Structure 1
Amino acid sequence: MAKLPIELHSVEDIAYAEYLFDKFYAVGSTGTGGVTRLGYTEVEDEMHEVFRQIGEENGYAYLTDEVGNSYVCNSDEQGYYLIASHLDSVIEGGRYDGVAGVIAGLMVLYWIKKNGLTIPVRVGAFRCEESSNFGKCTIGSGLITNETYKHDVGEAVSKAGKTLAEIFKERGYSLQPKRIRGVKEYIELHIEQGKVLEEYGEKLGIVSTIAGPRRFMLHVIGQAEHSGATPMDMRNDALCGAAEIITEIESIGREEKMWKSVATVGVIQNEPNALNVIPGEVTLGVDMRGVDTDSLERMENRMKSSAKKICEKRGLTFYKEKISEIPPIDMSRDMQEGLGAVAKRLKIPHRIMMSGAGHDAMSFANICDTALLFIPCDKGVSHNKKEFATIESICDGAIVIYEYLKGESI
């Protein structure tokens, strides 16, 4: 893979980015080599404290908002550029998801200060972007943008058994915060969490659309009976019916792939889950995503009709529970073009692409011009202790943001 011209990043730049990465490195480390930094826990608090220390040692102002998000700022102007991501992780996750974007923002501040510029920038670190602790994602960014999909988060329950409302009360946060103000444009850098950039040998992805997720719990109810005493032709086995539904959902996703849609069964809850009992009830967690609303609609309708037929054939009861739905969200076309022009000028190989994963950028697209950039991650691995991206890649993305903002501020 061709290397970038050395003049893009000095030895000093790389050393500072490595310093920033090392500051966050040990927080939440697990014995297996990964990290666990769940949203609204003491470990996530520690990540935000490191962020605060970095800001203050460079003379930046440090701010927090009504839901615990934190920001370092080089200006108190009302109109500013917000570069942000998150500092929490999944359970046994990697060290680059979210953190890479915060480091990129800090690098932009570093270059602005180093070169004596006056571009007003805030670097943000949002709370609880991952759904690992509460089963709901982008909580911090969703609340401060008054995103409609976050109105019911108070009753979400953490891994420790506390509701978000209880945690907010203890910490003095608000579930109805004022909407964030003053953002001229929002920019987020993130590892791709896929292997498209790596496969094509490109250094940067400029996202056009973030896929809209539709999530369901499918309930299949049969009859739990003795596995030895019940003849095969007298059974109503919920797990066997669920198995057919799972393979049908896979087929649905494959048939809609031309529309860049995907369908996944990621959760199976089997009751009573005993070796000598025919399964009586199964719950499936289904995640469907895509950038084409018609495709998403077809997948949902076909899933429902297919599951109903399978269950009727097997003498089972079926019902579908939709637990969340967010439409596909487009990023700013003008920002895509501007960032692409900078990447081209810097001779950084790049492509326009979609995002199958959700990000904090989704929360901002309705209140200001918003952009999302991807950098490659090794073999596309993410949400895993083997997650890896190079410091040079983080700096590649950061220098594109920096040069873009220099042009915007003229």
Structure 2
Amino acid sequence: MRKPYAVINKLDSIAGLQASRILSGYGIPVIGIADDPRNFCCRTNTCERVLKSETSGEGLVDTLIKLGRETGRKSALFSCSDDSVLTVSAHRERLGEYYGFVLPEHETVELLTDKVRLYEYLEGKGFPVPPTYIVRSEADARNAAGRISYPCIAKPPRLTKDWLDCFKYKAVKISNSAEFHAVSDKGLNAGMTLVVQEWIEGTDSNIYQFYYYFDRNGVPVLNHTSRKLRQWPVELGEASLVESCASDPVPRESVDIFSGLNYRGMVSLELKIDEKSGRCYIIEPDTGRPNTSVALAEASGLPMLYTMYCDALGMPLPEPTAPKPRRAKWISLTRDLIASGAYFNKGRLTFRDWADSLRGINTFAVFSLKDPVPFFADIFGLFTAAFGLQNAGRRGQPGKVPQKSPV
């Protein structure tokens, strides 16, 4: 009998592409939903079809209900962006007739995806977070500027197009009081709230990610730990080279923010270890969705997505297996090439160190011998962009927030 569908929402993202490839590898038929089906990630051969639709809001709900009626059988639904997770969570009663998915209560989803509420919650519970200030007004800005240590960073409660239009990157590093006021004035004039945190000293390789899967009863059944080796942009970007870890850098119970929330489903938590004090600080979680570390976990022998597929559809979970002893490495080839150049220029990378870092790579963001077209479409897009040629759709429609794309 044919297996139920896996529906990948936000296929036009690296997380969506990897989820489609992984689930298809288990013999599961896949349908993708994308804001822009022309995006290079949607060129994958692992989807039976790709639907053009909004990937959040009422447009997504309408598309999912229509698709659910067409398939005539409950499918497993995978969301690959924060906005899509929030939409599915808010409409879980309507969508539950057609789809299986595993999420915590909606209030928990909202808490974990809103940095203002999240940091207030974590500070109240005594979890290790950097000193944090919420700037909603000029008075808040003056107070924070006089109390915070520099350097510091400013980021939004939730990444949006307006933030990217204003600041270009997902966070801004601030060196002194004058820069602080320039950034806060710019954000406040645009009607934004800013989350300002003290900078955690240390290289990008001090950043770790804990991955968890909690079954529908709230029992943690899988976990995986990885470490960034490089990212782009340097210090404040997305991972370009990551390795799995044989052991955790800090005890998991010291940063377990999820058990007390009766969490269910997939979640990851980013941490950074301070170079000077050795203390670990929580950066932020990715809630209810896979990200690039899913492929790394899979390469380490942990079936994160297949476990979620079975759990969502009420099927027996796969039997636990011991992780593979070798250390897996994940790379975004195009992003890491750019990142490596920046590290060279800053004196943080030698040619020998760079060559050594590439040993053991077995997992790729886009490149795949079995599914080669997305990689070549991505390279073609880079080439045309470098020469200023028109390349509509390579990175999605104008105005869409990038979801951890490789460049």
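Where a number appears in this text, it was derived from the coordinates with a stated rule and is not lab data. Given the structure is predicted, the values throughout are model-derived calculations rather than measurements. Cβ atoms are built from the backbone, for glycine too; each structure is taken alone.
With FRET efficiency 1/(1 + (r/R0)^6) of positions 17 and 337 (r between Cβ atoms, R0 = 30 Å, to 0.05) derived from the coordinates and found to be 0.95, which of 1, 2 does the value describe? Write out the running numbers ahead of the final one.
On the way: 1: 0.65; 2: 0.95.
It traces back to 2.
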* Asked: When mean count of other Cβ atoms within 10 Å over residues 329-336 is calculated for each of the structures 1, 2, which structure yields the highest value?
  -> 2
* Among the shown structures 1, 2, from which was the value 0.10 of FRET efficiency 1/(1 + (r/R0)^6) of positions 273 and 345 (r between Cβ atoms, R0 = 41 Å, to 0.05) calculated? -> 1
* Parent structure of the calculated result 22, given that relative contact order in percent (Cα under 8 Å, 6 or more apart) is the read-out and 1, 2 the choices -> 1
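Computing mean projected area of the Cα convex hull in nm², for residues 129-224 alone for each of 1, 2, which one ends up highest? Working shown, then result.
Numbers: 1: 10.8; 2: 8.1.
Answer by largest value of mean projected area of the Cα convex hull in nm², for residues 129-224 alone: 1.
Kindly point out which one of 1, 2 the value 6.1 was derived from, the read-out being distance in nm of label points 7 Å out along Cα→Cβ at positions 57 and 305. Spell out each step's value before the answer.
Values: 1: 6.1; 2: 2.7.
Only structure 1 yields this read-out.
Work out the source of 23.0 here, i.e. which of 1, 2 gives that when mean count of other Cβ atoms within 10 Å over residues 65-72 is computed. It would help to have the intermediate numbers written out before the result.
On the way: 1: 23.0; 2: 13.6.
So the calculation was done on 1.
Of structures 1, 2, which gives 52, 31, 24 when Cα extents along the principal axes in Å, for residues 201-360 alone is computed from the coordinates?
Working: 1: 74, 28, 25; 2: 52, 31, 24.
Computed on structure 2.
Kindly point out which one of 1, 2 the value 25 was derived from, the read-out being percent of Cα pairs over 38 Å apart. Don't skip to the end; give the middle numbers.
Details: 1: 25; 2: 17.
Answer for the origin of the read-out: 1.
Thinking of 1, 2, which structure, once FRET efficiency 1/(1 + (r/R0)^6) of positions 177 and 281 (r between Cβ atoms, R0 = 35 Å, to 0.05) is computed, gives back 0.30?
Numbers: 1: 0.30; 2: 0.95.
The value was obtained from structure 1.
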